[in-house]
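As structure tokens, here come the structures.
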Structure I
């Protein structure tokens, strides 16, 4: 006999795998894949992440980071997506600079990298919904993952998606 907690943990893991595939295959600017994916699938990693979010909240007076740190405690696992900084080479000016070279020299972030991250996160969340997983995109998780060094040094932006299976979505009524 398998009880619900084990079934639900397995379902969350399977959904996270499908989400990672959806994020990887999401359309990207010029077909360049700059996405990195990390799965925080154990209580130690989640605790370390929540502690970092609390630390950022206190140091930078960001109450939403504390709120989010509490809400991820009820998640089964967390999928984190990052995007490597890599100008698209289009000299479009969307980033605020005339050329990609000026953007690179400034240390700024290509607008298309941000768009690619958003499309990947949206695709992952759509997949989570297909699996009936409670989820929410959180910048706070991504920020803490960056501070913890969970991605390569080239990743400058990240988002996190916690997954939960419960009678009530813990990411909905946040205070």
Structure II
């Protein structure tokens, strides 16, 4: 039987940092330093942070996903996105990223970019389904194994349409796993 839960996407708060750090630590071979999320939340005015919180049947809530977007001049950079392993492939990463893209579009940001490991097919499929295109490669970008990164960009954020993106997603399987 599949777990039933409700998902809320909301802005990150200080009390979310321990859960966010744990998701980052278990999701990535190169997790952010312990102080990074605190810095992004409290000191970086160009940083926009969200979490996915699930409400479990027992009335308990749990942070299960995170998104950090940096605004750099007139572009959004997806700095990190991750979902707790047991909640992957449940459209949580899609909802996080959709929320972030809609938010920055309202701030007159018209494009978003990110790097993704070349072997992370589920994440690449997710990004494609949200209108990101591969625009380049960063050779040997990841210091843990010198894997290349694909540079993906989504243009025309002000045209972002949630209904249209759902239709695109229906034809794809999978979702982002925890690898940047």
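Values quoted throughout were computed directly from the atomic coordinates according to the rules given, and no laboratory measurement underlies them. This one's a predicted model, so the numbers in the text were calculated from it and none came from an experiment. Cβ atoms are built from the backbone, for glycine too; each structure is taken alone.
Tell me which structure, out of I, II, gives -0.26, -0.40, -0.48, -0.57 once log10 I(q)/I(0) by the Debye sum over Cα atoms at q = 0.08, 0.10, 0.11, 0.12 Å⁻¹ is calculated.
Among I, II, the structure yielding -0.26, -0.40, -0.48, -0.57 for log10 I(q)/I(0) by the Debye sum over Cα atoms at q = 0.08, 0.10, 0.11, 0.12 Å⁻¹ is I.
Assuming 3.5 is distance in nm of label points 7 Å out along Cα→Cβ at positions 51 and 123 as calculated from a single structure, say which of I, II it is.
Values: I: 3.5; II: 2.1.
Of the options listed, only I reproduces it.
Which structure, out of I, II, was helix-only ellipticity at 222 nm (-39500 (n - 2.57) for each DSSP H run of 4 or more, over all residues; to 500) calculated from, if the result is -16000?
Values: I: -16000; II: -8500.
It traces back to I.
Relative contact order in percent (Cα under 8 Å, 6 or more apart) computed as 21: which structure among I, II? Walk me through the intermediate numbers first.
Working: I: 30; II: 21.
Answer by label: II.
As an exercise: FRET efficiency 1/(1 + (r/R0)^6) of positions 19 and 115 (r between Cβ atoms, R0 = 25 Å, to 0.05), calculated from one structure in I, II, equals 0.85. Which structure is it? Before the final figure, lay out the partial values.
Working: I: 0.85; II: 0.55.
For FRET efficiency 1/(1 + (r/R0)^6) of positions 19 and 115 (r between Cβ atoms, R0 = 25 Å, to 0.05), the value 0.85 is produced by structure I.
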